[in-house]
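The structures come next, written out as structure tokens.
We did not get these values from a lab; they are worked out from the coordinates using the rules stated. Predicted, not measured: the structure shown is a model, and the values here were computed from it. Cβ atoms are built from the backbone, for glycine too; each structure is taken alone.
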Structure I
Amino acid sequence: MTAASTTPLRLGTRGSALAMVQARYVQQRLQALGHDVELVQITTKGDVSTAPLAQIGGTGVFVTALREALLDGRVDLAAHSLKDLPTTPADDLVVAAVPEREDPRDALCARDGLKLSDLPAGARVGTGSPRREAQLHALGLGIEIVGLRGNVDTRLGKVADGTLDAVVLARAGLSRLGRLDSVTEVLDPMQVLPAPGQGALAIECRRADTSLVEALGALDDAATRAAVTAERTLLAVLEAGCTAPVGAYAEAAEGEDGLELYIRAVVASRDGSLSIRKSATGPLGGAEQIGRDLALELLADGAGAVVDAGGPASKEE
């Protein structure tokens with residue numbers, strides 16, 4: 001598909017406000033390359049259930065229906081939040097493009113413009129993410145973590161109506177929705193590392209559709225692809241030997257011999273009482289090996305014994 005197709009490409013997406021913004025971004029990028037693209041909304045299990053994600057399947061609940069639509073031919077490609085994708089590849093599908101990523105850090109949205117260090121002991125902070133819960137507890141601020149699901153407006157509304165003192169959300173999602181005015185502090189990764197793949201999009205299609213795979217490659221950003229490859233490889237290795245929440249953040253930066261990848265990772269118990277943090281650096285082209293080696297170092301340092309009290313509930317929201 002080196003030239004624009006005469007048949008519109010059907011781009012599958014969830015129907016949430018954030019998913020639609022992300023899908024329109026992919027649509028516009030492809031239209032700029034001369035492709036006709038129409039959006040097809042697909043309802044996923046994660047969209048219709050209000051139960052905690054761990055109870056309805058954890059990672060994958062937002063993507064299974066989209067992948068089924070790809071495999072049965074209802075759509076030609078799908079746009080996902082990369083952190084929603086299981087680390088195990090789907091048969092017959094391929095992530096053909098990972099566009100340049102948004103700022104992957106977490107953001108605090110608190111009452112009265114408060115920062116994390118300003119929150120009083122006992123302050124109620126909402127999040128549905130065991131990863132955030134673990135790292136916030138580890139800071140020893142004496143805050144209460146309250147489980148939370150729902151879209152961005154629902155979560156921010158809990159602060160506005162006084163139910164919560166603050167919520168923690170992905171800055172990328174707030175940026176894409178034009179809600180950065182709600183952010184009172186962008187959290188330093190030295191305090192709270194984001195989820196592997198946070199802030200990045202994955203554009204998936206059928207592996208056999210080689211012309212489309214080639215066309216989507218024009219949207220791929222090499223530095224982002226390397227960073228998320230390292231993060232997700234680390235997560236995949238840890239998932240085999242660790243039930244605790246995981247945070248990871250890789251960045252491409254100029255080194256002595258050109259671009260290098262720097263990755264930091266944390267494995268923490270959900271109550272914050274135990275945490276292991278490590279980092280690694282290596283060549284951009286060795287992203288998968290860097291992630292794998294760092295995961296093995298974490299396991300060697302006892303990450304497998306850092307057990308999440310909620311067991312499998314350590315999946316990201």
Structure II
Amino acid sequence: MATAFYSHPDCLLHEMGPGHPECPERLQAIEDQLIASRIESFLQREQAPLADVAEIARVHTRAHIDYVQRQAPGEGHTWLDPDTAMNPHTWQAALRAAGAAVAATDAVIEGRYENAFCSIRPPGHHAEPARAMGFCFFNNVAIAARHALEVHALARVAIVDFDVHHGNGTEAAFAGDERVLMCSFFQHPFYPFSGAENQAANMVNLPLPARTNGTAVREAIDMIWLPRLDAFKPEMIFVSAGFDAHREDDLGNMGLVENDYAWITEQIRQIAERHARGRIVSCLEGGYNLSALGRSVVAHLRALAGI
């Protein structure tokens with residue numbers, strides 16, 4: 001079965017002003033590298049639908065959803081926190097991003113694709129049930145995982161987050177939920193300054209110091225993540241695919257390269273093949289050096305598609 005690639009032009013229309021690192025050019029950089037790498041023929045393109053408010057409400061409070069919708073400006077920008085702004089197109093883009101994650105989940109569970117990557121923005125893993133923050137409005141991966149649990153009645157899902165920043169929003173959504181195992185590594189201490197203490201039993205957080213390289217990350221994953229994932233036996237795996245731990249990315253200070261992302265993805269794929277019929281849905285999170293982002297996504301996609 002093919003790997004699906006979900007995106008939508010609406011995700012290019014959200015922007016947060018000149019010089020903001022979470023910019024539309026991120027998706028364009030991915031598209032450029034898809035062409036350069038000649039892997040597009042191995043992917044099946046899908047347009048992201050709009051998420052229903054009811055789908056978002058499986059993770060976020062109605063008050064938060066209503067607040068985000070009300071803050072959408074007619075022109076210019078509205079700032080929800082010092083890093084996170086809306087323009088007139090943000091609401092639509094956020095619905096497309098969440099909708100891509102849900103549609104990919106449906107398609108993979110129904111057997112149309114073995115796995116899927118959602119090339120979407122705004123990202124999601126910092127969005128808490130009642131708060132937008134860190135470039136994020138709605139938590140795309142959490143919405144998709146909850147959809148798999150509550151609509152498709154899966155018993156166990158895993159979430160793997162390899163962004164350089166801790167996925168505080170995803171942890172807030174699922175801490176203590178025995179149906180979910182979340183595995184992450186992140187630079188620490190670093191924004192959002194969470195995840196290192198008072199971990200719930202279903203959270204496998206690996207706080208790593210600045211300048212940690214790929215060899216050390218692989219060793220930690222091999223020793224800590226993989227045994228927990230094998231013991232948990234997830235029926236599906238969701239990936240918060242942030243590429244800002246790359247050594248060329250100025251928003252972090254870690255030392256990963258493309259081969260590390262390929263290796264991590266291959267380990268996830270092997271777990272999925274053993275326990276989850278290969279079912280993976282991956283959603284773009286961070287990654288702000290445009291060249292490194294595009295190359296890293298290609299490495300991730302090669303591993304997902306087995307090419």
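When mean count of other Cβ atoms within 10 Å over residues 66-73 is calculated for each of I, II, the greatest value falls to I. Looking at mean count of other Cβ atoms within 10 Å over residues 26-33 for structures I, II, the greatest value goes to II.
Taking distance in nm of label points 7 Å out along Cα→Cβ at positions 34 and 130 as the criterion, the highest value among I, II goes to I.
Here mean count of other Cβ atoms within 10 Å over residues 74-81 has been calculated and equals 22.9, so which of I, II was it run on? Derived from the structure labelled I. Among the shown structures I, II, from which was the value -8500 of helix-only ellipticity at 222 nm (-39500 (n - 2.57) for each DSSP H run of 4 or more, over all residues; to 500) calculated? Label of the source structure: I. Structures I, II were shown, and distance in nm of label points 7 Å out along Cα→Cβ at positions 202 and 218 at 3.2 was computed from II.
Where does the value 2.6 come from, among I, II, when distance in nm of label points 7 Å out along Cα→Cβ at positions 18 and 290 is the thing being computed? Only one of I, II returns 2.6 for distance in nm of label points 7 Å out along Cα→Cβ at positions 18 and 290, namely I. When P(r) over Cα pairs in 10 Å bins from 0, in percent is computed across structures I, II, the figure 6, 27, 34, 24, 8, 1, 0 traces back to I.
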